[in-house]
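Taken together, the values in this text are just the output of simple stated rules run on the coordinates, not laboratory data. Quick caveat: nothing in here was measured; it's all calculated off a predicted structure. Cβ atoms are built from the backbone, for glycine too; each structure is taken alone.
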Structure P
Amino acid sequence: MASYEELFENNRKWIAQKTGNNKDFFKELAREQNPEYLYIGCSDSRVTAEELMGLGPGEVFVHRNVANLVNSVDLNAMSVIQYAVEYLKVKHIIVCGHYNCGGVKAAMTPADMGILNPWLRNIRDIYRLHKSELNAITDEQKRYDRLVELNVEEQCINVIKIAAVQLGVAADGYPQVHGWVFDLHNGKIIDLNIDFNQVLKGIREIYDLTAGEDK
């Protein structure tokens, strides 16, 4: 574990490395950002967005919270998504969960979590919606992993419900929404292959916010 003072030395080394390869790196970086991806992930310290995708500064817009939730009353998440879609014009929104997620594990625990209760209730609601499938899984770890996947799928649906996303798709054909799970055991990204267009079609009757835009 690096000491606090080492962080500044690491920063100096990072600057030297970046400018060594390109002396105008920071001048170019300061001009603007044009990421094609919005990444919504977990706050877990073991899961770093840019690193796992092999991307660098300026290539991915990032929002992280406990258990990678997209909650319609979370103004932080809603602001990030609207800014990414309307102003950055991202082409892809990725919701990425990970196996061994502490937030999902906590939601499976029948205990009072204090201030975390309203946040974790979103995951407990997903368990309730998929109770039959989850309770049929006898292996606790596999049940836990499946809830991680179901949580990602539900958060992708929550992204698709957002007006800015629907309007962007109606006007430009993007962003597309993707659901991933990161496997901490081997470093692999697992694409859950969520059928974005089918989900959008399926929720349109109730959640359509495009106000007559071409479908």
Structure Q
Amino acid sequence: MTLLCTSVDEAVSGIADGSTVLVGGFGTTGMPFDLIYALIRQGARDLTVVSNNAGNGDTGLAALLAAGRVSKVVCSFPRQTDSWVFDELYRSGKIELEVVPQGNLAERMRAAGAGIGGFYTRTGAGTLLAEGKETREIDGRTYVLERPIAADVALISAHTADTLGNLVYRKTARNFNPVMATAATTTIVQVQHLVEPGALDPEAVVTPGIYVDRIVQVSS
């Protein structure tokens, strides 16, 4: 059953030190800002964060990094013009980085959600990203075996949810959020609008409520 939380602080309660946390968003679009700030207040440390990038400016994910709560980042784009928080931490040896090509990142989380033990891909073959990974020749081409990325917690953002946990996203804010919802033991969602069952068009539901553990309504 999906738990309806009365606050973002209640929603992130119980996240343990050392957890692997999926954080939705593409840059700042679709990022669960309210849940991230609640996680900072909650105090969990030594986190492994999986996200598309390593934070923007001083807000959201960057604020979590600046608070010293993250020991490792798994992402596709660790450096942008405004990724100074991560850049400083990485250069000073205070944070670990695993770079994963964007398509592989999404597929590795999808594999976790679908119960797939791994998949072969040409992306990354013959590069540093394939070092230490199993490879296989298929039809004369080299493929790299990629393993699923499963997590303890997913923090995601959606536009609207019903009280059963079914989720609808808004345009590009959808991005990584749906696939992350399937790949975590506990999926926590912030939404702008909360409606009763039957109010959502079933054809518009992207994430079924079976994947959602906690929901909290936020103002923006």
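Points worth noting:
- Computed over structures P, Q, mean count of other Cβ atoms within 10 Å over residues 30-37 reaches its largest value in Q.
- Structure responsible for -15500, with helix-only ellipticity at 222 nm (-39500 (n - 2.57) for each DSSP H run of 4 or more, over all residues; to 500) calculated and labels P, Q on offer: P
- Looking across P, Q, the calculation of mean count of other Cβ atoms within 10 Å over residues 54-61 that yields 14.5 traces back to P.
- Mean count of other Cβ atoms within 10 Å over residues 46-53 - highest-scoring structure of P, Q: Q
- Which of P, Q yields 24 [relative contact order in percent (Cα under 8 Å, 6 or more apart), calculated]: Q
- Per percent of Cα pairs over 33 Å apart, the highest-valued of structures P, Q: P
- Of the structures P, Q, the one that 1.00 was derived from, the read-out being FRET efficiency 1/(1 + (r/R0)^6) of positions 70 and 126 (r between Cβ atoms, R0 = 35 Å, to 0.05): P
- Winner on mean count of other Cβ atoms within 10 Å over residues 6-13 once structures P, Q are ranked, highest first: Q
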